[in-house]
Structure P
Amino acid sequence: MANRHASAIKRNRQNEKRRQRNRAVRAKVRSEVRKVREAVAGKDAGAAATELKTAIKELSKAASKGIVHKNAAARRIGRLSKQVAALQRG
């Protein structure tokens, strides 16, 4: 914990608040991605497509906020989409 300077103390408060927010967003992304993978593993094409839609939304939001790198988000979206498409084909 920084001390002495009011600006350093404020910066610590801001960093902690951002860290907590980022953790929550990352956890939400992981949960949504896990739901898609579980639906794919269970061979449930309808649920997988529905969960994919929400996962894409969460990943895109996290990427736009800089919590997840934009290319990492695109890569995950692409891989999940590929799995769901393969499931829907047969």
Structure Q
Amino acid sequence: MIALYIVAAAVAAALALNALSRRRTDDLRQTGLYPPPGRGSDTDVERLVALGRKIDAIKLHREIHGTDLKTAKDAVDEMAAAAPGGRSR
């Protein structure tokens, strides 16, 4: 029975985190920092990197290219390193 409660709590936590992430993305779309669904480009990813929003840049890269997390992170890290004053972190 305790295992059921643990699983239910884990599912509830995952759903809550997903809702927060979705709300954050929606807020970024309303401010114009994040493009509408299906309309993003690598330029938008580079802009997010330049603003220091690497996590959002990784999410957008994954949305645009349909890649896995590691591939998107590596691509965004390369963009950050190549940017003027490029920082790897």
Structure R
Amino acid sequence: MENLSPEAFVLGMSALAASCIGIAAAGVGIGQSMIGAKAVEGVARQPEAGGDILKTMVVGQAIAETTGIFCFIIAMGLVFINPLVGLLP
């Protein structure tokens, strides 16, 4: 552990953070599938409300997807741009 350079430590921690953000993105996928499943259930129970349910589902999907996009942007920044290396002494 004493041979570890600060740059290697920051790069390792950035990779770890990026992988944790990947797990968060998997949660986004699970949440979106639950939104879709509940919308299908709602349309099956009340076919006449299908249009309203579809509108609500699309808004929910868009809100859930923004979290996934933010996770992707942060992970790519940590892995490829890595602004933390410049802060090292």
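Work out the source of -24500 here, i.e. which of P, Q, R gives that when helix-only ellipticity at 222 nm (-39500 (n - 2.57) for each DSSP H run of 4 or more, over all residues; to 500) is computed. Could you put the intermediate results ahead of the total?
Working: P: -30000; Q: -24500; R: -27500.
Computed on structure Q.
The value 17.7, 64 for Rg and Dmax of the Cα atoms in Å was derived from one model only; which of P, Q, R is it?
Details: P: 17.7, 64; Q: 16.0, 56; R: 19.9, 68.
Corresponding structure: P.
Name the one structure among P, Q, R that relative contact order in percent (Cα under 8 Å, 6 or more apart) of 51 was derived from. Of the options listed, only R reproduces it.
None of the figures in this text is laboratory data; all of them are computed from the coordinates on show. Owing to the predicted nature of the structure, the values given are computational and were not obtained by experimental measurement.
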